[in-house]
1. Comparing 1, 2, 3, where is FRET efficiency 1/(1 + (r/R0)^6) of positions 29 and 173 (r between Cβ atoms, R0 = 25 Å, to 0.05) highest?
2. A value of 1.63 was derived for Cα Rg over 2.2 N^0.38 Å, for residues 165-204 alone; which structure in 1, 2, 3 was it taken from?
3. For which of the structures 1, 2, 3 does the calculation of mean projected area of the Cα convex hull in nm² return 11.8?
Structure 1
Amino acid sequence: MTAKPVDAESGIGRRRAQALGSKNRVYTDRRAEIISAAAELFRRNGFQATSLAKIAEAIQTDRASLYYYFSSKEEVFDVIVTDVVERNLAIAEGIRDSDATAVEKLHFVTTQLMSSYAENYPFLYIYLQENMAHVPVKRQAWADRMRAVNRRYERAIAEMIQQGLDEGTIKAVAPAWVIANGLMGMISWTNRWFNPNTSSVSAAEIGEAYSEILLSGIEKA
């Protein structure tokens, strides 16, 4: 016989939703404590090796108690990643809306994104490996939210490039969206080989190098 999900057996999902909606300070503080502990475990041991039981142990409680706060370790992870990804989007849109030149903006956004990968390791890299088209139904709302954020991030970078095309400071080697995807792909590929804890080259150095590679190919002399 297939076991029923914990939420279905006990109605704890409804109680969790009610607690979230109540804005109870004690409840939100406890959730924050769980998120912090889980983030450290994900960072130290990796996502696959971290279980709800290990998260519960880290905050000196039992796994059953965690279900009042989160339905799964995936949900905990989604909360962590959402905060990081949306913060990166806000930074990118702030750079886009600044008074800097297009070339300066592309330098800023390239180095900032690479630094964020290191500062939030390994969360963004695990996120990059997610297939948003094939997440479970219970994570579909989160996937839709992340797809929207991804589109806005791509648009922000494309608009920086378009600014340079319009100003004549960037060569029209390809449409803005093509160059934008090339920039993001170049940095995102570091998930295959970069670990800030073991790399002999820092994220800042990689960001500077990638900025130079990109801009040396598209910036007008």
Structure 2
Amino acid sequence: MKIQWDKIQAVIFDLDGTLVDSMWMWEQIDIEYLGRYGISLPDRLPKDIEGMSFSETALYFKETFCLPDSPDAIKAEWNQMAYEKYLREITLKPSARQFLEVMKHRRIPMGIATSNSRELATAALQGLQITGFFQNVTTACEVAAGKPSPEIYQRVAEVLQVPAEKCLAFEDVPAGILAGKGAGMAVVAVHDEFSLHMENEKRLMADGYIYDYSEILTEWR
């Protein structure tokens, strides 16, 4: 799909690795959490849980690693381990704030479709002082299935009251790109060091690829 910039009426972002630089913390959290049970972090883990909702990931951990904690207890522990980092340490992707300001000035509604928890998404937006840019934040725990299911993108588009084909999605991993494309949206892939090994796949799947949000600001001018 060639992006028809003049047709875009809403913008929807994935959060982690797309709008904010936060993926760096999760490997250490996973190592620390599994280490409590004497379990080493498998190399396959990032790909296995790609796109899963926070709840789906907790269930995967419980079943795969035979953990004694319930999925709700696992999620609560992850929220506690990551909360301060989301509130105080993560940063926006290059030129993301400028891009948000331009979209707001042009009165283009914006939403977030995240696989993360509501608690951590809220902490990130508050800590970065960008909550007011978004008309909707939906987590994958609030729909039937996480990415690559398109449901989360469909839900955000419905809330924004914009047809999916007139929405532009931003994503950082293949499962998310599939979700946006499955919803009928154009998708721009965002560079992230965590998914660097997937760059070729992302470029093939998405309708565009950026390192910096300033690269596409001219499309709206």
Structure 3
Amino acid sequence: MGVELEAVIFDLDGVITDTAEFHFIAWKNIAEEIGIKIDRSFNEALKGVSRTESLERILRYGGREGDFSQEEKEILARKKNSLYKELITKITRVDLLPGIWDLLQDLRSGGIKLGLASMSKNVFSVVDNLQVRKFFDVIVDVREVERGKPDPEIFLRAAKDLGVQPKDCLAIEDAEAGVKAIKKAGMFAIGIGSEKELAEADLILPTTGGLSLSFIQRVFTEGN
């Protein structure tokens, strides 16, 4: 028996909007505070992972992984989040990535269920500022799962909450960890960005501009 596309699950950062720069600015400030310098190249390693894991990667990168207590790490993570939240207050609908508004509208009109699976704790603030919360049947964030990407838990949770089987889902990600999570969940994966980093995706596009309802349905059918 063939599969039929019933749901599309989106990552937030780098797919719906690009808040990566805001994350980078916030983490750069925190890193500099503790004597570690990071650049945009290193920031690629922080995409798609939790705040806690991002901090651990920065500490390892700077050779300071054993220098902070758990309480001190939590303080640093909270400071980063406060900086980030201040930056994202200026996000509006114009900050949606190319084609996303029309895509969400068309998917809804086409009877496709929509989910959002993001490791961000600020996902609801962001989707409200972008004016897109109304499109999503289900939003799953880091607070609802025990394991972060590349573990498939967040995508499996989204599928369960949507009432669909993973094999009938297509998910869209811009991060290597996210693509790995999608594939481990048994879903069709579209990667947005680098072919090198997203090599495990079933299909890779340079931007979101090429996405449409008909395109997504066609590649999903052809891929199954």
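1. Numbers: 1: 0.00; 2: 0.90; 3: 0.40.
If we compare FRET efficiency 1/(1 + (r/R0)^6) of positions 29 and 173 (r between Cβ atoms, R0 = 25 Å, to 0.05) over 1, 2, 3, the biggest value is for 2.
2. Details: 1: 1.63; 2: 1.10; 3: 1.00.
The structure behind it is 1.
3. On the way: 1: 14.7; 2: 11.1; 3: 11.8.
Matching structure: 3.
Values quoted throughout were computed directly from the atomic coordinates according to the rules given, and no laboratory measurement underlies them. None of the values given here were measured: they were computed from a predicted structure. Cβ atoms are built from the backbone, for glycine too; each structure is taken alone.
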